[in-house]
Structure 1
Amino acid sequence: MKPPGRHRLRLLRARMLSPSVRSLTFDAGESPFAYRSGQWMNLYVPTPRGLVMRRPYSVASAPNHAGPNQLDFAVTRVPEGPTSNALHDLGEGAVVEADAAGGGWLGRRDDERTLPALYVATGSGLAPFRGLLQEELAQPNGPPVGLLFGCRTQADILWRDELDRWEKDVPRFSLTVTLSRPDGAWRGATGYVQTHVASLVARLRPGVVLLCGLSPMTHAVEQTLLAAGFDGARIRTEAYDA
């Protein structure tokens with residue numbers, strides 16, 4: 001029996017987004033599962049050793065975008081991480097629990113929604129931004145929106161088909177993917193995101209910059225933005241450690 005205040009999530013489908021990141025789509029059942037794009041929530045995951053591990057994960061889809069009362073997560077497999085390994089090994093139909101209330105929110109305030117925005121993410125830090133962008137880009141009109149996404153290799157570009165479709169179909173959306181370990185076939189940007197953020201800010205002139213990724217990246221980008229004169233009050237950050 002689930003504790004009060006938790007939801008049971010049943011795994012509907014899963015696929016690998018990269019060699020280390022798995023996408024999981026859960027069904028929350030008939031009871032409404034309310035959350036906002038850009039939130040995270042605790043998942044309670046049974047592991048092979050019999051322990052139930054609690055770990056926060058960002059929801060990687062806008063409400064009902066994956067399907068009615070369904071939601072996506074993106075989980076990076078950590079070699080010594082029991083929770084991530086259990087989620088990578090989870091079979092369709094398996095059940096995990098989640099807190100009813102979503103966790104902290106990463107997004108624009110209401111008074112910022114008419115302003116151009118730049119999203120900066122690395123790795124699975126793209127997960128909360130995916131939901132925000134699904135919601136944002138579904139609107140026919142709005143301000144310019146840019147995404148600067150840092151990955152190691154081309155194989156690590158998460159949701160590449162969706163990103164490419166937005167870039168093609170939504171004129172106000174601009175995409176910059178930069179690789180730290182490019183191969184000879186790559187013709188895009190290279191290096192870390194902090195080497196490109198200042199030029200993108202100068203071009204896009206965003207009213208707000210949102211950051212999500214490992215804490216060394218978010219700290220480096222924040223320092224770059226502040227050094228370029230960007231208003232620190234207009235920076236939204238969600239950082240995590242490996």
Structure 2
Amino acid sequence: MSDDGKPTFVATFDPVKERDARLSKRFYKQVVCEPKDDGHAVLLDAREIKTPGRRAVRLPNAALADAIAGEWAAQEKFIEPATMPRTRIVTTAIDQVALDREPAINEITAYAGTDLVCYRADEPDELVAQQAQAWDPLLDWLQESVGAQLTVTTGILHQAQADAALAQIRDALAQIDPIRLTALHTLVTISGSAVIGLAVLQGHLDADQGFAASRIDEAFQISKWGEDAEATIRSRAYEVEFIAAAEVIRLLD
């Protein structure tokens with residue numbers, strides 16, 4: 001856990017740190033996909049890509065393989081990890097989540113325990129109404145689809161959620177395969193909401209709707225006080241990552 005009590009999974013993405021990281025030169029000319037007996041591979045000049053842990057990357061279908069290949073083909077003089085979120089999700093799933101699902105499940109469940117959509121403003125009335133309009137239907141959907149009823153509160157004081165509700169969410173997470181679970185983790189950590197992440201995973205929200213639902217407070221502040229340049233850069237980078245995670249799920253479906 002971090003100092004502020006939020007989970008810190010090893011796959012957590014920081015667009016500012018990623019932007020400032022040292023880059024490797026592009027070392028290949030051609031990127032192709034190739035079907036294998038155990039899935040689809042992406043090849044760089046006839047060499048299969050591997051995970052950071054040196055494991056083979058096998059994609060379950062041609063559509064996802066094409067998306068991964070597209071990220072590698074789009075690299076120019078240098079390889080920029082910040083522009084390869086789909087690759088990062090897949091390699092994290094292979095290197096970490098497929099070997100031990102519990103850290104990802106624990107962290108998503110922890111987000112449900114302090115979920116964004118459960119913590120509401122008590123003023124101004126305009127923001128209160130916007131939060132209710134966007135988030136109340138999501139909580140209704142969660143109860144209908146997962147069976148978990150989460151409690152809403154106002155202010156910043158912690159509101160403990162019922163153990164039964166968190167157990168129902170955990171049970172739902174246990175049924176998800178490693179790649180989808182890793183993509184879901186990305187949705188949840190960026191949005192601050194297990195509810196929003198699950199809604200995107202199950203197709204109740206599309207990527208744009210999910211990201212917008214997670215930015216109600218920020219959008220309200222911008223409408224009143226204008227944009228902050230650094231915050232805007234960070235938000236746009238997170239949006240790209242969020243949309244990519246939702247696309248990985250869609251391609252698997």
key: Read-out log10 I(q)/I(0) by the Debye sum over Cα atoms at q = 0.07, 0.08, 0.14 Å⁻¹, computed value -0.26, -0.34, -0.97, structure in 1, 2   = 2
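For helix-only ellipticity at 222 nm (-39500 (n - 2.57) for each DSSP H run of 4 or more, over all residues; to 500), the calculated result is -16500, so let me know which of 1, 2 that is.
On the way: 1: -6000; 2: -16500.
Matching structure: 2.
Each reported figure results from applying straightforward, stated rules to the coordinates on display, with no laboratory input. Bear in mind the structure is a predicted one, so any value in this text is a computation, not a measurement.
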